[in-house]
Structure P
Amino acid sequence: MTTRTHRHEILLAATPEEVFALLTTPSAIRGWWGAARVVLEPREGGIWAAAWGAREDDPEYVWSATIERFEPGRRLRLGPARYYARAGGPAVPITTTTEFTIEARPGGALLRVEQAGFPIDPAADAHFAACENGWRATFAAIERRLR
């Protein structure tokens, strides 16, 4: 099956190490992703998970993945992602990988994300569009957190 991919990038006024810390520190992730809880085991083979909702024992939404690549200051690859939504998940099965890459640039760092694996199926269009909007909001939140 052919799949679709999101790609986004932003130039940030921070070092690559500071950007990587934003992606791997639970309190920072809660700040830019708006999650209620984050659990992270910072190593290859570790866990990267976030949950939303006021009720810890009955979250509204959970996103989790295994850390496939962990290269401080350079790369973080997560996959395959697992989704849970109390109200029901996507209309079709979706398995994605998410890779963050960081490149040093004059005056800061370029953060790039590539989220791959969205099916080319009209039943997945709403989820794909929601993720597209989500990445725009996420990158804006990361930028605000660094100000």
Structure Q
Amino acid sequence: MRQILRATENYGRKLARSTGLTASQLLLLQVLDQHGETTAGQIAAHMGITQATTTSLLHKLEARNLVSRQRGDSDRRQVWLSLTEEGREKLAAAPDGLQGIFKERFENLDSWEQAMLVAALERVVAMLDAEALDAAPVLDVGALDRDQQP
């Protein structure tokens, strides 16, 4: 478990050095890149995080001119979000994400190996009494809204 946490910490430091972003901020930029112009609610749903966390991340990214907001034409209450050119550049400069690397390698395993890993990890979760913890699908050991210097 320490090796997994260490890998996550190392990736976070590498990401911060190369882009000044947290893993959560990078994931949000990736969601915007994949889905194009979208709303904060849709981003929250795609990332599996709360609307409040999404809003906090968006404020930080908007302050760095990586994300732009635009009011809807037909409904002025609707706010559409998109990547800026600077956001696209940060995304291109980012190292490969741990989630992507893991997903690719996991999918290359035989189905019986996948099932064994899932069962073992579910057992570890139960042993740690962590079943009730809210765990967003973001490999990040730090606070989601911590400040990062570029």
Structure R
Amino acid sequence: MAKVNPDFAKQLTGIESAGNLNYCYQCSACVQECPAALRFSEFNPREIVLSTLLGVADELTGKNSVIWQCATCYNCYERCPQGTRPIEVVTALKNLAFQLGNAPEQISALRESVITSGTITALSDSMKKRREQLGVPKISLPEEGSLKKILGG
């Protein structure tokens, strides 16, 4: 059973500008063209906003949360007649889940790669060679520790 936290919506909007969260009247406009909702039956931006309003945070920021299924397409943002901005609610939940250590392993590894190398993939010798063949400039790595400082790592 999820623990109810009545101040969760306030806490969440402090992390990210979650729009007019309290204005959501559960019309489901955000669900209609959501690729994640079409693909995953358990993902529903309307229910995520409702759960946030009700203060059911544990489920949304816990391990294996449905929030990681979001495609970040901004369809919900564009469709919401109330300006609730469900994508920003999901992003805030992802940030909170990450702070709690509940991000999927792949997300944590991706973040670490960006912090250490400035890229989302390791630059293999073949990639460097291909870039040279195409006349693409060499990638300059960031000053050590600079990205960690910026990203708060």
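Here, each number is a calculation from the coordinates, and none is a lab measurement. Worth saying up front: this structure is predicted, and the values here are computed from it rather than measured.
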Check: Where does the value 8.6 come from, among P, Q, R, when mean projected area of the Cα convex hull in nm² is the thing being computed?
Finding: P
Check: Which one of P, Q, R has helix-only ellipticity at 222 nm (-39500 (n - 2.57) for each DSSP H run of 4 or more, over all residues; to 500), as calculated from the coordinates, equal to -18500?
Finding: Q
Check: Which structure, out of P, Q, R, was relative contact order in percent (Cα under 8 Å, 6 or more apart) derived from, given a value of 29?
Finding: P
